[in-house]
Structures are given as C-alpha cells and as structure tokens.
Structure 1
Amino acid sequence: MKKELIERLGLFLRKHDMIDTPATEEQILYAEQEQGVKFSPDYIDFIRNFGKAYAGMMINAVAGAENVIDDTKSLRKVHPEVTDTYMISDDGSGNPIMINAKGELVVYYHDSDAETEIIASSLEQYIEDNLPEW
C-alpha cells in the first residue's frame with residue numbers, strides 16, 4: 001500500500017482507538033501455509049501495520065478471535081468450491097469477503113448459488129474508496 005494511505009489510515013484508526021496488535025512475520029507465514037495461499041501485498045501491509053482493524057469494513061488479521069485462518073477454514077468446510085482465496089471479512093449479511101489470487105476483493109453470495117462479485121481491484125483501492133475524509 002502507498003505510504004501516504006498507510007499514514008492516513010493510521011491517523012484515522014488511532015483517532016478512533018481502533019488499532020489492534022500488528023501481525024508478525026511468523027504469524028503471516030504460518031497463516032499463508034495453513035491456508036495454502038500467498039497473501040496480497042496490500043493485505044500484508046495492512047495487518048503488519050494495524051492487525052485487525054476497521055477500514056470501510058472490519059478486516060480480520062491472523063491472531064485472536066475472528067481471524068483469517070479460522071474464518072477461511074470455516075468457509076471452505078461449508079463451501080469447498082472456494083479455493084485460492086482467503087476470507088478477510090463479511091458484508092454484514094453473512095456473505096464472506098475474500099481476497100483472490102489476483103489480489104481482488106470478492107464478495108461470495110453464499111445463498112445465491114455461489115455467485116461472486118468483485119467489489120474492488122485491491123484492498124488498497126477498497127480502503128481509498130471507503131476511508132472517511134476528515
């Protein structure tokens with residue numbers, strides 16, 4: 001992610017006391033290995049700086065409750081057709097939001113015959129589009 005966006009997001013999150021514990025390199029590598037994926041550089045930058053935090057949606061990290069490992073495992077158990085992605089959030093209606101191998105954010109409409117929709121070309125783009133101006 002661009003340094004300017006990380007700084008702007010950091011100011012917003014600190015102002016609202018919404019920063020969690022940043023992810024370590026070991027946690028990131030373990031999570032990637034557990035899921036058989038390579039995290040996008042944007043996602044790594046995000047969790048390395050902020051851990052689990054809000055950026056237009058709650059973005060889960062690699063430790064604690066509601067983490068990317070457990071969420072992705074649960075999703076794949078119910079929907080084994082979901083591969084090469086990892087779940088970072090949900091849309092508030094129970095539809096998983098994932099990052100695919102291209103780094104795109106994808107919502108998975110689990111009640112609509114596995115329909116998917118790309119909601120942003122990258123996590124960085126999603127954050128730029130949804131970070132409040134102040």
Structure 2
Amino acid sequence: MSTEPRTVTINILVTKPLEIDEPDWCVDPHTGANFRPDIAHNGPEIAASFETALGTVDYLRAWISHAPYVALVSEPLPIVAVEVDAEVMALDPDSLRAFTATTRAHLDALDLLADEADRIRGEAR
C-alpha cells in the first residue's frame with residue numbers, strides 16, 4: 001500500500017452572477033435559471049379570454065420567446081410560443097401563420113356548428 005497522498009478530481013457546481021444582454025421586449029424576471037440553457041427572454045403574453053357562467057377561461061396564450069443559450073435550437077432567433085391545452089408549441093413566423101390559418105378555418109367550422117345547433121333547436125320547439 002502506497003503512503004503517497006491520493007487526489008481525485010470532482011466536478012462541482014459553481015455559481016456566479018452572469019450579465020447578459022436584455023432585449024427591450026423582454027418582461028421576464030429571469031428567476032429560476034440555474035444554467036445558461038435555462039435562460040429565456042419572454043415578451044408580454046396575450047391570451048384569448050371567454051366569460052362563462054363558471055368564470056373566465058383563458059386560451060390560446062402566446063408570447064415571443066428566445067433562449068439564446070440553448071444549443072439544440074434550430075431557430076436561433078426569437079420564436080412565438082403558443083400554448084394550446086397546456087402544450088406549448090415553438091413556432092417560427094411562417095409556422096405561426098399556418099397555425100392561425102388552420103385556426104381560422106376551425107373557427108369557421110365552429111360557426112357552422114352554431115348554425116346547425118340553432119336549426120336543431122328551432123325544430124325542437
């Protein structure tokens with residue numbers, strides 16, 4: 001058995017403040033980022049709201065977002081985050097336009113359902 005002192009290298013987490021550029025559209029307080037890839041700039045949120053008998057329902061939340069230190073991001077520029085049914089989609093401008101076109105078509109279909117419901121209700125009277 002050797003009497004020489006032994007050493008081992010251990011990776012430890014060291015934290016220190018990081019100063020980053022802040023876009024003028026960012027409203028995120030930047031709390032909870034422990035690593036550079038956790039940093040995201042988020043703009044003001046918009047949401048559609050609808051009043052029901054049970055209260056207000058917010059849906060189709062969206063905001064501009066940019067995670068400048070995420071290496072696997074295929075779109076390095078800010079994207080639009082759109083939340084539908086608790087799932088967030090990261091869309092570039094062309095994909096967002098395609099999404100809104102699909103949503104408009106769906107809204108037209110909902111109007112047709114309302115017309116059909118009116119017709120059925122009229123027959124039931």
Structure 3
Amino acid sequence: MRYGIIKETNYEFEKAIKKLDENLQKEGFGILSRINLNEKFKAKLGIDFKKYTILGACSPKNAHKAILAEENIGLFLPCNLIVYEKDEKTIVAAIKPTVAMESANNEKVLEIAKEIEESLARVIDNL
C-alpha cells in the first residue's frame with residue numbers, strides 16, 4: 001500500500017489497540033481520538049459492521065516542529081491509524097506522513113514527516 005504501513009496480527013481487537021497505544025507511547029505519541037466506526041455506522045445508518053476503529057495519534061514535539069515550518073500543516077494532523085478485523089485476524093495500519101504531507105511542498109515539513117514515518121513504522125513493526 002503506497003499510503004500506509006500495514007501489519008496483520010494475531011492479537012484480539014482490543015489487545016491490538018492496547019499494544020498499539022503502548023508502542024506509540026514509547027515513540028513519544030499519544031492517542032488524541034478514537035472513532036469506533038462500527039458503533040457510528042450502527043447508530044447513524046442502522047448497519048452492522050465489523051470492528052473498525054480510527055485512532056488519531058500525535059507526537060507533540062513533531063507537531064510543534066511541523067507547525068513552525070508550515071502553519072497550515074495542522075490540516076494533516078493528527079496521524080491516523082486504523083485497527084480492524086479481517087478473516088479472524090486484526091489488521092493495524094498507519095498513514096505514511098510523507099505521502100500525506102508531500103502536497104505541502106515544503107522541504108522542512110517533508111523531513112519532519114520522514115522522522116514521524118520512521119517512528120510509526122517502528123510502532124507497527126513491533127506489534
């Protein structure tokens with residue numbers, strides 16, 4: 001996948017989110033938001049859907065650097081990660097910040113995005 005870092009795990013859904021949170025913290029990130037799409041689809045559309053959660057993660061240090069380099073970069077923050085069930089597995093994926101932020105056309109922002117992407121890759125790899 002060109003725009004994401006993805007890994008299939010054997011973790012139970014909530015355990016995968018817990019491990020992801022632990023790994024994010026080790027890399028200086030915190031989870032700012034959690035959107036349970038299965039719950040939203042049920043409540044708003046009456047649709048039963050598999051477990052699918054979007055997490056908004058932020059590294060305050062890197063967010064600060066990026067905003068100093070490009071004030072409007074906040075449009076791309078926080079970094080989204082997803083966790084969902086597929087074929088009795090739990091899939092975890094993270095956005096590639098380099099892809100998300102390349103449209104800013106700012107070398108400083110791209111360098112920061114590379115650092116963030118390396119951190120997110122470690123988070124996913126260590127699951």
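Laboratory data are not the source of any read-out in this text; all were calculated from the coordinates shown. Remember, predicted model here, so these are calculated numbers, not experimental data. Cβ atoms are built from the backbone, for glycine too; each structure is taken alone.
Can you say which of 1, 2, 3 returns 15.7, 43 when Rg and Dmax of the Cα atoms in Å, for residues 38-93 alone is computed? Derived from the structure labelled 3. Quick check: 71, 31, 12 is what I get for Cα extents along the principal axes in Å, for residues 6-53 alone, calculated from one of 1, 2, 3. Which structure matches? Computed on structure 2. Among the shown structures 1, 2, 3, from which was the value 33 of relative contact order in percent (Cα under 8 Å, 6 or more apart) calculated? Source structure: 3. Source structure of the calculated read-out (distance in nm of label points 7 Å out along Cα→Cβ at positions 22 and 46, 2.4) within 1, 2, 3: 2.
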